[in-house]
Structure I
Amino acid sequence: MSDLQILVSKKGTKVVTATNLHYVLQLPNHHYGMNLKKWLSDVYEFRDGIRKPASMQDYAKRPIKGNLVVEDYYLSIEFAKLIVLQSRSKSKQKYARLLVSLEDRVESAELLNKEQVVAIIDIVRAMGLVSCQESCERGHQQVYASQNDGSHPAEWWKHRAEILGYSSESLREQMKALGKTARGKSQREMLIHLDKYEIVRAAVIDLFMAMGKTERYARYIGDVAKSFAQEMQVDIFDDRNASMNFMPEATGSVAQEVRSLERNGVLAAWG
């Protein structure tokens, strides 16, 4: 029995191939097509929640040279582990342990490097601007819509609430508990009263989701950003109709890059 082949992408991401995984699990060759279809459409308990695997996040089509008709995919380490655990293979314990150990190393690799720490500080300053917050929110929504066949706006807000850990309804309840009115107020307006640094966290999460990062990683960066925002005492400034004479120092090239989601400055720290 051959060992599972761990491949490394140009960005350093570890993956396995569907064909190799199927082979080492000693599943019948003639069941490959059926099993592959099931793998890609089933529901799993990922770290960021119970859901179906997402294209370009949990798997990606592997180009096949020549005239081979078999389909193949690159699978993330986490996704491969979940497939193994749900399989009926006699070897699943061996490969599940291997993939869990690799997954732990991937988790450790999420620690920020020096360049990324400096970049987050710049991003946090920019996220004090409402224009940057709104742009990142729109970018996140566009990515979600593209991955979910357009989707209804209500589904998007539910999805975002699950990532952030709260909804408009829960914020209204918190406002009520404080004896403040929430009528007609947006989430941002309520958070100004409840926890203004959460606005920065939410905007950074939106930014990294718009960049195609996983929900878990986006939350991780969002939590780091909120801590920085608290230390830096970042103010929330509505710059949408403000005169340039009254703009805070946080504006400039970083804010423009964040608004346009261009990865040619601070965002380049994430490739």
Structure II
Amino acid sequence: MMTFPNIDPILLSLGPLHIRWYGLMYVLGFMASYFLVRRQIRLFSYQALEPSFENLNLVLILSVVLGGRLGYVLFYNFSYYLHHPLEIPATWTGGMSFHGACIGVLVGGWLFLRKEKLDYWKVADIYVVTVPIGLGLGRLGNFINGELYGRVTDVPWGMIFPGGGPLPRHPSQIYEMLLEGVALFCVLWSQKARPWQISPGSLCRLRWPHGSMVALFLICYGLFRFLVELVREPDPQIGLLRGLFTMGQLLSSLMIVSGLGVWIVLGYRQGMGRGKY
């Protein structure tokens, strides 16, 4: 059994103001995305995005917070907030959903880019390959907070979390950091703008159509999250749906299906359904 480090969740206190590790992870994630997106804009010479870049970032940040909070309210604790609606804006009390944030970003970005008459899928691909950095840092923040821990286990690296009772549990936050953060970033960053073949031996090579990185993100994240949920402690207010699946697994399954759907549609638009290959 490994020892939980018991890091103080509060990084710095300035009078009544508390700077928390978890909040710092959000800031670092947004900063990393900002600089990597700007680098890609120069790399891919997509200068049309430059005038709208700062405003788009603001819209996406607001979409993350709004979508994440509403997702938690609707997916994970609807009955409670139905009777306590005034607590819905209280994000400082905790309660954010990645799946809700994902929907919020996709919708918020689409509305903004449509208004600016910019290519949605092209811009989305540029941003989505940077998202795993924020996800990995966020899971590290969860670990420092001692929250979202795993189920009881007897593996040698099990940990006793402050709020998890006397038995060792899977450090599922670390699993998610490695899969949703490190592994997913390596997959997306290595595949961005790469050529691909339709079938072995094919002489026809194309670049991935715009939107392929979004599809790949949805599929890979959904798969990674589904697997980790097998050892992650279910949310106490929900438990297992029909005694089998967690809410996270249900939402992740929908992500995988959505990613496959996007990929099929994009492939058809590239000519896969028109006899070109």
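Taken together, the values in this text are just the output of simple stated rules run on the coordinates, not laboratory data. As the structure is a computational prediction, the values presented were derived from the model and not from experiment. Cβ atoms are built from the backbone, for glycine too; each structure is taken alone.
Largest in FRET efficiency 1/(1 + (r/R0)^6) of positions 44 and 188 (r between Cβ atoms, R0 = 25 Å, to 0.05) among the labelled structures I, II is structure II. Source structure of the calculated read-out (Rg/Rh (Cα atoms, Kirkwood Rh), 1.04) within I, II: I. Comparing distance in nm of label points 7 Å out along Cα→Cβ at positions 28 and 140 across structures I, II, the highest value is found for I. Comparing distance in nm of label points 7 Å out along Cα→Cβ at positions 116 and 132 across structures I, II, the highest value is found for II. For the structures shown (I, II), distance in nm of label points 7 Å out along Cα→Cβ at positions 212 and 236 is largest in II.
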